[in-house]
1. Which structure, out of P, Q, was P(r) over Cα pairs in 5 Å bins from 0, in percent, for residues 13-68 alone derived from, given a value of 4, 16, 16, 14, 10, 9, 9, 9, 8, 4, 0?
2. Using distance in nm of label points 7 Å out along Cα→Cβ at positions 29 and 61 as the calculated read-out, with 4.9 as its value, let me know the right label among P, Q.
3. From which structure (P, Q) was mean count of other Cβ atoms within 10 Å over residues 21-28 calculated, if the value obtained is 16.8?
4. To which of P, Q does the computed value 39 (relative contact order in percent (Cα under 8 Å, 6 or more apart)) belong?
5. If semi-axes √(5λ) of the Cα gyration tensor in Å comes out at 29, 14, 12 when worked out from the coordinates, which of P, Q was used?
Structure P
Amino acid sequence: MRNDKNNLIVKKTFDFASEIIDYSEQLRSLHKYEMASQLFRSGTSIGANSWEAQNAESTADFIHKFKIAAKEGDETTYWLEFCKASKHYPNPKKPIFSELKSIVLIISKIIGTTKRNRFSN
């Protein structure tokens, strides 16, 4: 059985996905369905891939899952910045940006450290 209680990235991405779902629901209530769907998919995918990486079949698979999570983080940043810049969408809560930046930095560190450890053996 999985025990992710002490896994920082799994917890942070799970909590972030919850925030993204809340914002997506806010967008849906305003009939902004396309943007809600885009953010829902990319924002929750970060956590799904981080979660999946915990059961990777190999180190390469582990790195690959986190690379996907990083790309989804970049896409989520784009959509959130777009909402922030547009007069047609409500501004996302400010903490969501700093939380996403923190997550992307942690994921980048995980990828870099894993690559270094993999190739130094």
Structure Q
Amino acid sequence: MKYKSISDFSNEIFSPLKSWAEQSPGNWNILLGVSGLLLIGSMIFVYVFYKMIGQDDERTNKIFLKSSYCMLWAIILCDMIFPKDYMWNIFFLYKYSLAFLAGGIYLAVQYKKDFS
């Protein structure tokens, strides 16, 4: 199948999710609840590893900047993949929860590498 743009590809991927979410309010609430819990969990994950790495100094500032860089790339990638026409508020939550998760994973890997 030939795609004219990335949005055609993302619409094909996410249209089953859209149809499932629109079947009932319960499905919509499940999707919204999972995205909210993922966002809160990812933020806690980042905060815990931020505190575990320690005070700001020359070494940790570099780690925090690279973590922010990973978050930026996750946001850019999600902007390219997620559709903009429908369910944008749900995908907005998923975009930032995945960005926090990417930054947290980078912090966890660096913590394991440096302190273990």
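1. Working: P: 5, 22, 22, 17, 14, 10, 7, 3, 1; Q: 4, 16, 16, 14, 10, 9, 9, 9, 8, 4, 0.
Label of the originating structure: Q.
2. Of the options listed, only Q reproduces it.
3. P
4. Values: P: 25; Q: 39.
Derived from Q, not from the others.
5. This value belongs to structure P.
Rule-based calculations on the coordinates, nothing more; no lab input. On a predicted model such as this, the values are computed, not experimentally measured, just so you know. Cβ atoms are built from the backbone, for glycine too; each structure is taken alone.
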